[in-house]
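Colleague: Before anything else, here is the set of structures, which you'll find just below.
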Structure I
Amino acid sequence: MDAVGERAGHAVGAVRLAAAGLAVIAVCYGLARFAYGLFVPAFTAEFDIGAAAAGAIASSSYAGYCVAVVAATLATVRWGPRAVATAAGLAAVLGTGLIAIAPGVAVLAVGVVVAGSSTGLASPPLADAVARWVQADRADRVQTVVNAGTGVGVAVSGPIALVLFGSWRLAWATYCAIAVLVTVWVAATIPGGPTRRSPAGAARGPWWRAGTGRLLVAAAALGAGSSAVWVFGRDLVVTAGVSAAASTLMWILLGVAGVAGAFTGDLVARTGLGRAWTAGMLLLAAATAVFALAPGVLPAVFAAAALFGAVYIGLTAVLLVWGTRTYPDAPALGVGAAFLLIAVGQTLAAPALGLLSDFATAPVAFGAAAVAAAGGALALPRG
């Protein structure tokens, strides 16, 4: 094959990989995991639970993610990205299906855990696949395009909820059907084969690298600072008097704005990881603070939701690039470690914010999350 033909072949492969990866991230993050926050008002009414219980259920989802991301990091090396990415899709199918048929809180919680686990299974194999099969000068861009699937999924979840308003079970059944289709696509598209690295999976160098601590602290801060909006954002504005339809539109806007995260790779290339991270965390704090200060003012919450969606997806993309640069010989490990700590931050923060909301007020809880996000701006990459 001549040089032009080889470049074209790489381009086609990168596009197919990016499209399939974006789709599975959209299903696992946007539908299976984060759509829970869209339905907290419906779940609290259906199952008679308070903010603390809703936060605890969300926390169980993040805990499931923690276990899954460790398993996926190791499994990707042994069985290859196709098998693990397909398993992520199957977990999304099972989790959304259980939520759709849940007769009580126990089955709902199990469904949320399984659905949340799908996200932990998805990120490491996709990062590994991109690092292995996409040319190095395009890898960061493709990684961030795939990562922007979260915004696409959130944007898709909202219209489905709006059309099926009043029938949350049918909405989740629809999410399940979409997950089935995407899982088949991923199984047919993502390359297979084990990673040609050490059996332990990790790297030619030590597990703990220079800069690993900063990466993990930054990721945990993002998890803690973002959990208020993801879990309680829609419930907060509905309680403040915003209509169910308007609050769903707010959620759609959050997801649509998140698609802007696809451009994070270019932003990082121009400004550097440190500047992108600091600016993003401060903007995340500002968006969360607006929810705390003006939850019933529709233009304000719409603007805050758009800002939150754009910067959250962008920040996860920054961490993705940060992780692959910290572990260039084991990208699944670097991304898995970063995304694990995002989930740890969310696991700890969600129930704590729920308790704070019950014993103080929801705006106070959102204010605490904003402070956590602002503090996370201080965790910077080395050099």
Structure II
Amino acid sequence: MLVVIASDKFKGSLTGAQVAEAIEAGLRRELPQLRTRVVPVADGGEGTLSAALEVGFAAQELSVSGPTGKPVTGAIGLREKIAVVELATASGLDLLPGGAKDALGATSFGTGELIGAAFDAGAREIVLGVGGSACTDGGAGMLQALGARLLDAAGNELPRGGGALELLDSVDLNGLDPRIAKSTMVLAADVDNPLTGTNGAAAVFGPQKGARPEDVAQLDAALTNFARVLGQVLDAEEVAGHAAAPGAGAAGGVGFAALAVLGATRRRGIDVVLELTGLEEALEGATAVITGEGSLDSQSLEGKTPIGVAEMAAKHQIPAFAICGRTLLSSAELSAAGFAGVRTLAELEPDVHRSMNNAASLVADAAASIARTLQPARV
């Protein structure tokens, strides 16, 4: 019997690799002779680079500008002409000095530096994984790092950060890295938000980056101005279409700049990662698949890791099980999503703090429970 393990991280408790290790331990407790195959997965946000490195991409580290401009050590993954760039390694919330959020001033500049480094390394296909960003700058910083000039009415360069975009008067793209036009880019995003409006980058994601209500209003107006001015340089109708497109609001609007200026094609993050890590090939001969993440909820249904894994398993008529910290989905929703069964750590340990502190052993216990349902299929 072969069980494929393809789980995302349990944020704040376990990495994806640690979850897989715990699942294996629990399965073998009940089925000592069981064969397992671990496939690293992520949803296109945090963890995408780690998943790529686990399947043979080579890491290249470099110093880049962090979300507040202070240097941080970022990284890209390289394999042949493909590069995986994870925004969170350069412009992520977790990189804010002392954890102090800067909703108006945080920048995506370092992400642009990572893309430039990927070009320097010979990459001609960029997989841009977005998620966990500290910035709401519409990707302006990313474009600045790649050679664009953003100017105020006096012709001065704008400071970095989304708040400054309200002063944007003109954009000069003549210095944009010419290698962009000779390359392809995939925007791996698991959110459908547009750039602006009540469902836009500032309104939905700004508060978690420290934006007060007045900051949200300022950022939304600034992003609106950014799109308007870009429309004076590029095709205005196309720019407006990109601003309204699903995924434009990803990572504080980095999705918009990737679509409108860098020519990216947006794809669901989990689909991109599953291709990179070869889940479909790994399912050959499998009896079951076990996936998971910290929480299964309504956001999960929009394309988080467990849903993508369950969809792939269903395609091959293989039962999919999930282990998660908690689920807010009904039995009907879980069944409709393709799960043969779901085990939660909350069922085993209701206290959240104890659950997080003992996540590995609880995951193993949940996996052992799944193994017991698989035993009748053993030959």
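Colleague: Between structures I, II, where is mean count of other Cβ atoms within 10 Å over residues 83-90 highest?
Modeller: Between I, II, the highest calculated value is found for II.
Colleague: Given 20 as the derived value for relative contact order in percent (Cα under 8 Å, 6 or more apart), which of the supplied structures I, II does it correspond to?
Modeller: It was calculated from structure II.
Colleague: Suppose Kirkwood radius over Cα pairs in Å, for residues 123-226 alone works out to 17.3; of I, II, which structure was it derived from?
Modeller: I
Colleague: Let me ask you something else. State the single structure among I, II that was used to calculate FRET efficiency 1/(1 + (r/R0)^6) of positions 211 and 299 (r between Cβ atoms, R0 = 35 Å, to 0.05), giving 0.95. Each step should come with its number before you reach the end.
Modeller: Details: I: 0.30; II: 0.95.
The read-out was computed on structure II.
Colleague: With volume of the Cα convex hull per residue in Å³ computed per structure, which member of I, II shows the largest figure? Write down the numbers at each step before the final one.
Modeller: Numbers: I: 121; II: 135.
Top value of volume of the Cα convex hull per residue in Å³ goes to structure II.
Colleague: Kindly point out which one of I, II the value -27500 was derived from, the read-out being helix-only ellipticity at 222 nm (-39500 (n - 2.57) for each DSSP H run of 4 or more, over all residues; to 500). Could you put the intermediate results ahead of the total?
Modeller: Numbers: I: -27500; II: -10500.
It was calculated from structure I.
Every number in this text was worked out from the coordinates using simple rules, so none of it is lab data. The structure displayed is predicted, hence computed values, not measured ones. Cβ atoms are built from the backbone, for glycine too; each structure is taken alone.
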